[in-house]
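What follows is calculated from the coordinates using simple rules that are stated; it is not laboratory data. Computed from a predicted structure; not experimentally measured. Cβ atoms are built from the backbone, for glycine too; each structure is taken alone.
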Structure I
Amino acid sequence: MKNLPAFRTPNIWTNVLSLFISLTFMIVWLPFIRSLFDGTSYVWGTNYFGLNINGAGVTPSFIFLILQMSLYAAVIFGLYRMKNRKLYGGLLGLWWLNVFGNLLFDIFKNGDTMFHGDTLNVHVSISTIVLPLSAVALLLIIMVLRIEKEELLIPWTQKNRTLLYLFLGMLPILFLLLSTGTPSGTSDQIGVILAITQCFYIPFIFRPYKTQVQLKTNSI
């Protein structure tokens with residue numbers, strides 16, 4: 001982990017973009033982690049550019065979730081730690097198409113779109129918010145890439161390591177909650193809430209933080 005330096009510092013645009021990435025990451029992280037920990041008792045499904053993809057546990061369709069996780073891993077890691085910003089701009093464009101392009105395609109083709117979260121009994125019509133959200137996400141991408149001119153070398157710190165260890169420590173707890181609980185039961189609900197929390201927690205692991213040496217330098 002010592003060789004994972006950051007090349008950019010956080011700003012208002014990267015902070016808000018990180019929030020958007022975390023929000024959309026839930027769509028992938030929840031079925032991914034529940035397919036692993038819940039097994040066949042958890043059924044997931046999604047429409048992806050006209051294709052209906054679903055599964056129960058780790059089935060061949062789980063490959064779709066692995067590909068989605070790979071994209072999000074690159075986007076979250078690269079926000080501050082990918083030196084080639086043209087490549088990262090391409091990744092952000094791919095992320096936008098993957099999320100909002102797919103939602104817009106589904107709306108234009110099928111009309112209203114519903115998000116169903118059975119464990120927490122959440123059913124939300126998202127058609128009325130997809131258009132503004134997609135426009136805001138596109139603006140954030142443009143602003144993040146536009147203002148990034150400073151190139152730094154910020155090391156992987158003890159705080160990054162601590163946050164990573166805390167995240168890894170959450171996984172056994174999440175496994176116990178999801179694997180031993182009944183579908184839509186209390187332990188499953190707690191597990192889902194914890195998994196949602198992880199979606200907003202993970203980006204902080206890779207966020208650059210000032211070292212003690214930098215703090216002392218700034219205070220002089």
Structure II
Amino acid sequence: MKKLPISIFYFLLISLKLSAQTFVIDTTEITFENKLRPCLFVKFDADAKTVKKGWADYMKKNYKIKIKGISLFTDKDIVNADDVTINSISDKRMNMYARVTDINGGSEMKYFMSFGYDFFIGTKEYAKEFEGMRKLLHDFSINFLNDYYADETSAILKKIKGYERDIKKNNNSISSNIKKSKKGSDAVTSALEAKNFSLKLENEQIQSKIAALEKDIETIKVKQEEF
């Protein structure tokens with residue numbers, strides 16, 4: 001497989017702009033305090049802890065809300081914030097909850113809110129406020145996935161660059177061995193040819209790893225194009 005120039009992948013990294021949906025927000029229910037509560041549901045490729053941290057960072061940055069339950073020493077399934085106001089949802093005080101759990105291939109998030117003890121926001125009760133919640137989750141998802149896929153791509157590009165350095169080092173060794181073999185005995189030449197064979201085989205294996213990483217980047221690109 002012909003290896004694509006690394007510059008192309010740098011361009012992809014710079015061009016990570018998400019404009020459509022690779023995620024789907026559904027309406028469902030969650031059991032909380034022994035009752036079914038209305039909530040919004042979405043899946044992400046990222047693991048649960050990464051999503052919870054992203055949620056906490058987003059709420060702090062955009063709404064000055066401190067999310068409890070996720071920190072250096074704490075990692076609860078349900079993270080929450082009590083007695084908050086988000087004007088785009090309601091001018092009343094609310095409690096906010098998000099349950100994020102790991103699943104195969106990523107995580108799932110259930111987001112729900114209430115006015116006080118037992119007045120949970122849903123499509124039947126407080127429909128307008130529920131749509132405000134949906135927009136907040138949609139905006140968070142785009143913001144989070146922008147950052148997440150950019151970090152994923154950056155990490156892959158870093159691996160590719162490392163592999164390319166390994167190939168260059170091996171090629172330099174091969175060239176040096178060829179020069180040495182021209183001046184050495186038959187035994188030395190044979191040994192150097194064996195080393196070069198091993199180095200070329202190693203390069204082929206590295207190229208296969210690079211091809212797999214390039215495929216991972218293409219997969220990310222496809223997901224972004226679906227936004």
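Which of I, II yields -19500 for helix-only ellipticity at 222 nm (-39500 (n - 2.57) for each DSSP H run of 4 or more, over all residues; to 500), as computed? The read-out comes from structure II.
One of I, II was used to compute relative contact order in percent (Cα under 8 Å, 6 or more apart), and the result was 32. Which label is that? That value comes from structure I.
Each of I, II could give distance in nm of label points 7 Å out along Cα→Cβ at positions 166 and 190, but the derived value 3.0 comes from II.
Here Kirkwood radius over Cα pairs in Å was derived from just one of the structures I, II, and that gives 18.9; the source is I.
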